[in-house]
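Next up: the structures, one after another.
All of the numbers you see were taken from the coordinates with simple rules; none came from a lab. Keep in mind that what you see is a predicted model, and the values were worked out from it rather than measured. Cβ atoms are built from the backbone, for glycine too; each structure is taken alone.
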Structure P
């Protein structure tokens, strides 16, 4: 074979000899894919269709030994290095241009210990795959709301979903992690071993190494939960949000309710005349006793006069896939996000006003409901610091035609700017697009950033792991 053209972190071109590439291949259990070879296009194609980068080579790791070999190779040859878990990150950091990409999607093991209520999970696992294994034993841990999301990136950024008010963030249930460091060494991180690294990976993103195994605490959940949607006319959105905030202020921690404003998809339980029209949607999940849940959900069901109410007992693993059709890969996506301590009157006016002029049929504004167990953890206990947040906004802009890029992105940025005075200033790092590097220090990590920068200098002083929402090593 011939040599391979690559880019260094400075952007300068370089060349890898065919002998170096062959030597790497000889050390691997998984395949090494060059452009044009089988597996290359599949591995470089990720969820957000706005990302179209071409690595010089893709190492499809079969285990920790392959990851170690890839990290050492990238360091020794001065390559840009990207790490792909599920490939769902909005910023597209899973893929680099002209460097080495380590693809973890072949690492799919999930080992559940039902007696200890723990699970050991490899980084290529998706949330749906994880849920199926744990729910076989009536167990779960808090993860996100889209089953195709990768467990690795979700966890490293913090992780929240339907169970978080009751059981905390994903990182609050992380017991240990095996991490390949920038030195190419596999280390175990927990509260008792490499505790500083364990602190850093709980929210610090992919800045500190490649996690090849996660160990989670599990909780008794399901297999049935009380869950579903209540769909309302958009014209009533203001009064519904007012009622919503009063109800959730008194909600038990087993109850989580998010609200969404978007154009109605052609769901079978909605009348055809509503399809494609703006609607206000309550998305509800109760993770405790079903009969108690019916009483807890009743105040939400009593709000307004809905078009449809499809709340009822449902398999938890099934509910976790409910929004997958709206989040399928292949579309162009851009997000903007804020954290809120409360939903003020002024914020309601802004949200409803911008939801009334969505720039494409797939765009939406959703408000995630947190608080509860999430906020009982001290801000300094994990790298993720936002323990005062009750609500998270994601302005989820989504479209298909690249000629709509300008209009869709401008709408999201304008809404973001207008709502900033009502926000805490914090942001969930997994919701940050690639153009928000100025928010990393203060917005994403705030009081924890200086400690993270010092630990970055300890574990990755040369910033090998920079293809992320990057924490710069302290000088």
Structure Q
């Protein structure tokens, strides 16, 4: 058994997972324009790319012993390849949603297989090796984010090309795992029963409290991360660069400062993290320049950096009998809430405030819509059949908005989507390009404002964490400091 090759393969599988996160975040704006989607619909696509993680880790994690790590990683490879290709060749919302969900199933399978694999490969260096392994989650987001940014700089803005980046680490980890012998899981080797883990997790109130807190810590970290590129780019800021900076800083802090930080009280770390995460995210909601975005993102990154590993560490040390099941439930809960609730609801909040901003600029919106009606139809006549029908569809959407505005005196909720349709289906002509520029001049500031307001609505949830973690920290201090619990055998209890 080649331990080094299995470990490197695990790292590349996690890079494939994190590149998925970076790329989906980077293309949300492009998908919104090309397929004429609302922020809520894009939020569901972004959410599917997260909550599918929960499905696979909940279903396949407990079956790891039965199915074997090799078969789980084969399934992950299939999901990463099929999900990326389905999105690349998507023709509408449901194919995009399905592709994102399949990718997420692969991501969760990587976690379900590789966490026990790394722990089994290095039983005497679990903390060290798991930390080295998890460095590649923010590290992979940096890689994906930077490559997407560089593609934008050289004029390669096609979102399909960015999705193809996922296939690179996927092929590499597939090659690394070919023909390799995999060990049995640590649970099988140690003889721990599954029933004992279930009782250790679900019958402890502390575990249930930590599970609820995991939903909030994950929402503070991963929800905004999903929206940062699209929101900031609508405001003229290099959002993908800011996302890469956030995750690059997190990777550096986890790798270099992690060993020192984790010598401190874990509950104290969680309190400090909650304070900084809330402040950083709230500050980011006011960012209108790259400098302000980087400054607020720095505070935010330092705040969320240790949330995930510290939550898992506290669970393992304070509820040790929960074992691998407890860790799977914690990770699954975080991803589930972010995918099903946080990301779509942030999109819904963004849509609401976006529309309010458009309503404030009603005159400009109506004026540019009238230019669409006057400019597009004559140019559509000389366009190919399919493209002509798309132009006509976009114009019809604009006309419906104008008709409702004339009737009620208010812009309808479909206004933003009508603008996106007019932008993505504009005729290839200088006059139409000038209209598109005006459309973006009205839509982008509203889109940016709506997105920043969604950050502002999520940030106050940090207060809940400050209260809960603060109580745990004060209880630890009153009891002489943080102490990890030890699993005591029945024989020890009677001696």
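Once distance in nm of label points 7 Å out along Cα→Cβ at positions 78 and 118 is calculated for every structure in P, Q, which label goes with the largest value? Result for distance in nm of label points 7 Å out along Cα→Cβ at positions 78 and 118 over P, Q: largest is P. Largest in distance in nm of label points 7 Å out along Cα→Cβ at positions 166 and 462 among the labelled structures P, Q is structure P.
With helix-only ellipticity at 222 nm (-39500 (n - 2.57) for each DSSP H run of 4 or more, over all residues; to 500) coming out at -7000, pick the structure among P, Q it was computed from. Value -7000 for helix-only ellipticity at 222 nm (-39500 (n - 2.57) for each DSSP H run of 4 or more, over all residues; to 500) corresponds to P out of P, Q.
Using mean count of other Cβ atoms within 10 Å over residues 22-29, single out the structure from P, Q with the greatest value. Max of mean count of other Cβ atoms within 10 Å over residues 22-29: Q.
Using FRET efficiency 1/(1 + (r/R0)^6) of positions 270 and 398 (r between Cβ atoms, R0 = 41 Å, to 0.05) for the comparison, can you identify which of P, Q gives the largest number? Largest calculated value belongs to P. The greatest value of relative contact order in percent (Cα under 8 Å, 6 or more apart) among structures P, Q is that of Q.
Out of P, Q, choose the structure whose coordinates give log10 I(q)/I(0) by the Debye sum over Cα atoms at q = 0.08, 0.09, 0.11, 0.14 Å⁻¹ equal to -0.51, -0.64, -0.90, -1.34 when calculated. It traces back to Q.
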